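**Q** Dropping the structures in below, format is structure tokens.
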Structure 1
Amino acid sequence: MKVVTIVGARPQLIKASVVSQAMRAHSDLEEVLVHTGQHFDANMSDVFFDELRMPSPKHHLGIAGGSHGEMTGRMLQAIERVILDERPDAVLVYGDTNSTLAGTLAAVKLHVPVAHVEAGLRSFNMKMPEEVNRILTDRVSTWLFAPTTEAVAHLRREGVDDARVFLVGDVMYDVAIQHGRRALTLGRGVLDTAGLDDGSFVLVTIHRADNTDDPTRLANIVQGLREVAAKRRVVWPLHPRTRVALDRMGILDDVTTTMTLLPPQGYLDMVRLETAAAVIATDSGGVQKEAFFHGVPCVTLRDETEWTELVDSGWNRLVPPTSAAAVAHGVLGAIGTRGADVHPYGSGHSADAIVDMMLRGVPRA
């Protein structure tokens with residue numbers, strides 16, 4: 001069996017690392033890794049191949065920037081050529097990015113079955129480009145690999161054939177188990193360099209367009225974090241999109257003087273920061289889960305989350321950034337809290353389950 005795997009963004013590289021490893025354990029399975037280039041910064045891409053022991057991509061398309069339509073269209077064209085040249089038995093996609101949608105569309109138009117890892121997630125916010133991408137991908141995929149029972153329920157409510165839906169757990173939990181211990185030792189340097197002690201700081205990640213492209217929301221987040229920084233050190237690895245937005249608003253220099261800004265981090269350093277934080281404030285779906293994996297309280301600065309089980313169990317709290325006071329109160333109030341003892345993401349063998357299901361062939365109703 002020959003599988004073309006499409007990745008392009010930081011979270012997809014993390015997820016693909018364990019599935020690619022599971023594929024390499026099968027001599028009768030060949031993986032062709034395609035990197036669209038959606039995340040092109042070395043700290044957002046290259047470092048993950050080294051740290052997570054992934055093979056280099058066979059095809060690097062170098063496509064980044066532009067509007068959603070422009071980026072997706074260019075990726076669609078380039079991925080179509082790869083599929084025609086490689087003639088795979090299946091195409092594997094992850095999550096909900098433009099790379100995900102482009103890979104899916106290229107495959108189904110060439111009648112190649114698609115496997116979607118992280119299927120069934122829903123925010124029910126159609127203004128999010130990620131929500132559009134994941135719904136369209138689920139609609140046409142052949143294998144729908146769902147991470148949670150809630151994701152399975154979403155797909156069933158949408159009328160998806162049960163034969164296409166597989167509850168496999170979350171591959172990010174696989175990654176946390178396999179690489180978490182390495183991060184505790186190898187990632188220590190990031191704490192030493194920044195002069196950080198365990199439990200002494202608030203860790204922040206902000207990158208979603210809902211926040212970065214809305215000056216009011218971003219201003220509320222920044223002002224709220226300033227209030228937090230008056231009581232607890234704030235450490236903020238800055239996504240390129242967020243840096244541009246802060247600079248555009250004329251507040252980047254001010255943020256730099258009140259908080260500790262870091263460049264985008266590799267996987268091991270980021271996990272080490274997460275494990276050392278008193279609380280994590282984020283708009284990232286992946287970071288919400290990583291906080292839970294490492295027993296750290298999380299505040300999600302969004303109106304909704306796909307990972308509702310973490311809110312229900314008390315590990316995560318939703319704080320829409322409607323005001324600076326709401327942000328500050330939510331972040332400071334989460335310090336020292338813990339959620340219930342829950343295990344919603346499987347046993348840590350999701351990657352093996354995905355590969356086994358694909359090797360069984362195309363599911364039949």
Structure 2
Amino acid sequence: MNTAYFYLTPEGKELAEKLSASRPGPLFGKENFKENLQRGFLEYDYLVCIMATGIVVRILAPLISHKTSDPGVVVLDQRGRYAISLLSGHLGGANDLAREMAAVSGGQPVITTATDVAGELSFDTFAKKYDMAIENIGVLKQISGALLEGRSVNVVTDLPLDKGSWPELTRGIDEGKFHLCPTGLAASSGHYYLSSGLPTVVIHEGFSFSEEQMKSLAAPVLYLRPRTICAGIGCKRNMEKDPIREALLATLKKEGLSPLSLKCISTIPLKADEPGILSTAEELKVPLVVIPTEEIEKLDIDRLGINRSEYVEQHTGVLSVSTASSYLAAGRGEILVDKAKFKGITVALSRVRNDQESHPLR
């Protein structure tokens with residue numbers, strides 16, 4: 001996450017230098033100020049502006065798009081007395097950045113988002129913290145609104161809460177704010193195991209209520225998709241993007257998994273420059289992880305139950321491309337799909353280990 005600092009006065013420059021010593025990033029002064037700030041809005045994850053709030057608002061207003069894509073913007077007075085979370089407080093991280101900048105400047109963070117002020121859990125912050133994609137962010141305000149009104153919320157998930165993970169949810173369950181329902185019960189019986197009429201949050205890699213169940217629930221449902229699935233892809237040389245993307249999406253659908261739960265796409269060095277694989281990763285907005293050949297060679301393919309291929313070994317030097325890649329990308333995780341075959345393409349899926357200690361992306 002990259003940060004840029006903007007100032008207009010000598011005193012502001014001193015503060016920018018102090019702040020950037022704690023969180024490194026380039027500094028921009030008065031010269032070409034408007035152009036630099038607007039360009040920074042498009043290029044950086046965080047903007048720290050040491051100046052009057054009105055200046056920042058007037059310059060950035062035409063560029064503001066949506067809280068899912070706008071950078072986090074924090075404004076400080078030149079003496080650092082106040083650090084104001086101005087834009088993208090939750091998903092953009094401006095609330096946390098304001099607290100961080102205030103701690104360095106010796107000032108006070110100014111946070112105005114309602115859930116923070118009320119001390120309630122914000123599920124967009126929760127999703128960002130635990131690497132989850134929000135499938136239907138428009139419902140978020142209804143969930144937050146219910147909590148702010150003192151109402152409870154159903155939480156549907158099969159993921160364990162007994163190992164200290166997600167303490168915010170555990171605390172909310174203990175306080176009666178959240179009613180927990182396993183996904184299996186919600187899937188088989190609809191609303192019968194859910195508190196009637198309450199907004200619901202589903203935390204699952206793919207589960208969604210049917211239209212009939214939604215009618216019975218008669219309440220908004222927010223879907224959070226944990227990014228826990230690593231796909232491995234092998235293909236013939238110069239395969240186009242469309243068949244690769246379609247093969248991957250078909251494999252996910254067959255397993256009941258949302259594309260939003262993809263954490264990465266993986267392959268071997270020989271395939272790292274394949275335009276179809278690169279374009280698929282770019283379109284699905286996930287990183288491409290290249291697994292070193294020597295790491296695959298160390299695997300006991302037979303013990304892991306991975307289908308081996310002499311043809312693949314002859315052409316790539318390893319016994320498995322897609323499955324071995326996904327398995328290692330997932331931190332030696334759980335293999336869900338071992339080499340689903342399509343014309344000129346293989347796709348494998350693995351789930352990240354629960355402890356994630358050895359995950360290469362962590």
Structure 3
Amino acid sequence: MESAEQVQQSVRSRRITAAMVAARAGVSTATVSLVANGKTAGRVSEDNIARVRDAISELGYVVDGIGSSLAKGVSSIVILVSPDISNPFFAKVIAGVRESLGADYQLLLSVTDAGEFPQAGDVRKLMALRPAGLLVGAPNAEFLEELSAAGPVVLLDAPGLEAYAPSVNLDVAHGAGELAGHLADAGHRQVAYVDSVTGTATFAIRREAFLDEAAAHGISVGPGHIIRTTIDVGASAAAFAAAWPAWQQAGVTAVVCCTDTHAYGVLQEARVAGVQIPGQLAIAGFDDLPYSATSNPSLTSVHLPATSLGLKAGGQLRRLMEGHQLEQPQLTLESSLVVRNSTSATAPS
């Protein structure tokens with residue numbers, strides 16, 4: 001029999017297979033599979049379990065879970081397609097997805113550069129991995145039509161696209177209406193809006209929902225009072241600095257941003273310019289990121305339940321992947337307004 005040192009020398013130059021483990025332990029490859037996958041109860045003797053485990057340890061055998069599942073026609077991979085991963089909102093979405101999938105699935109992210117939307121061709125290349133399921137965040141119709149993905153698919157934050165696949169959406173209009181009412185009650189009549197350059201449905205919904213509600217409350221957002229940047233603090237700060245002199249002259253007293261990240265840039269530049277917040281300028285965002293409660297001043301924001309979005313979407317996809325029917329293919333999570341010091345001097349800190 002080979003010594004332990006000889007075994008270690010040989011494994012460096014070859015891939016260890018279940019057959020090699022079986023030969024060393026003196027059992028069948030089926031027994032090795034049962035032991036490696038923890039399915040020995042009532043099927044493998046304690047003696048054989050010990051021998052297989054010793055052989056696995058000596059040879060350094062690693063179960064090829066991906067290869068095994070591919071041989072069955074599908075892997076344990078779940079692909080999450082997400083635009084603009086620079087937005088911290090998606091970190092909370094991802095956390096929710098991972099929690100819902102558990103240890104049975106591996107999450108693979110397909111992301112893009114800031115301000116760009118994923119290309120269907122790039123995602124189709126990943127489909128060669130035969131994923132168990134696909135999650136698509138904030139898509140548009142053109143992407144979904146070009147992708148034409150087979151197998152379980154769930155959409156996240158995809159308002160108006162429910163016909164393509166089961167989806168978990170956010171009732172952004174509810175929070176946007178609360179924000180417009182809050183600003184109107186504070187006396188604001190001229191408001192500016194900072195939008196994202198990412199061409200996804202979620203940002204169009206945020207913008208249109210706020211503009212509609214603002215108009216209903218007698219608030220004006222003129223064409224020259226809407227600017228667009230990538231989801232980046234520096235880019236937002238620079239864009240606000242360029243626009244603020246004209247906005248101030250036009251009587252703008254509040255700025256609403258499509259993400260909290262944009263709002264952080266506006267807050268930063270407004271402080272540099274010596275603008276009193278909220279005395280001269282009220283600032284609000286969407287997402288309610290963790291830092292918004294501790295920024296200076298704390299940021300009023302439309303709370304969008306990012307972690308719940310990931311949890312619900314991952315849970316829906318898992319049921320589909322495991323062959324179950326969905327009781328509710330379309331789910332909607334409610335948004336709400338969190339008022340803080342950036343729009344109200346009397347808001348709780």
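**Q** Taking distance in nm of label points 7 Å out along Cα→Cβ at positions 22 and 198 as the criterion, which structure among 1, 2, 3 has the greatest value?
**A** Structure 3 gives the largest value of distance in nm of label points 7 Å out along Cα→Cβ at positions 22 and 198 among 1, 2, 3.
**Q** Tell me which structure, out of 1, 2, 3, gives 33, 21, 20 once semi-axes √(5λ) of the Cα gyration tensor in Å is calculated. Mind showing how you got there, number by number?
**A** Working: 1: 33, 21, 20; 2: 40, 30, 17; 3: 53, 21, 17.
Answer for the origin of the read-out: 1.
**Q** If mean count of other Cβ atoms within 10 Å over residues 46-53 is computed to be 18.2, which of 1, 2, 3 is the source?
**A** Traced to structure 1.
**Q** A further question on this structure: If you rank structures 1, 2, 3 by mean count of other Cβ atoms within 10 Å over residues 30-37, which sits at the top with the largest value?
**A** For this comparison of mean count of other Cβ atoms within 10 Å over residues 30-37, the top structure is 1.
**Q** Another one. Where is distance in nm of label points 7 Å out along Cα→Cβ at positions 126 and 270 largest, in which of 1, 2, 3?
**A** For this comparison of distance in nm of label points 7 Å out along Cα→Cβ at positions 126 and 270, the top structure is 2.
Throughout, read-outs are computed from the coordinates displayed, never taken from laboratory work. Computed from a predicted structure; not experimentally measured. Cβ atoms are built from the backbone, for glycine too; each structure is taken alone.
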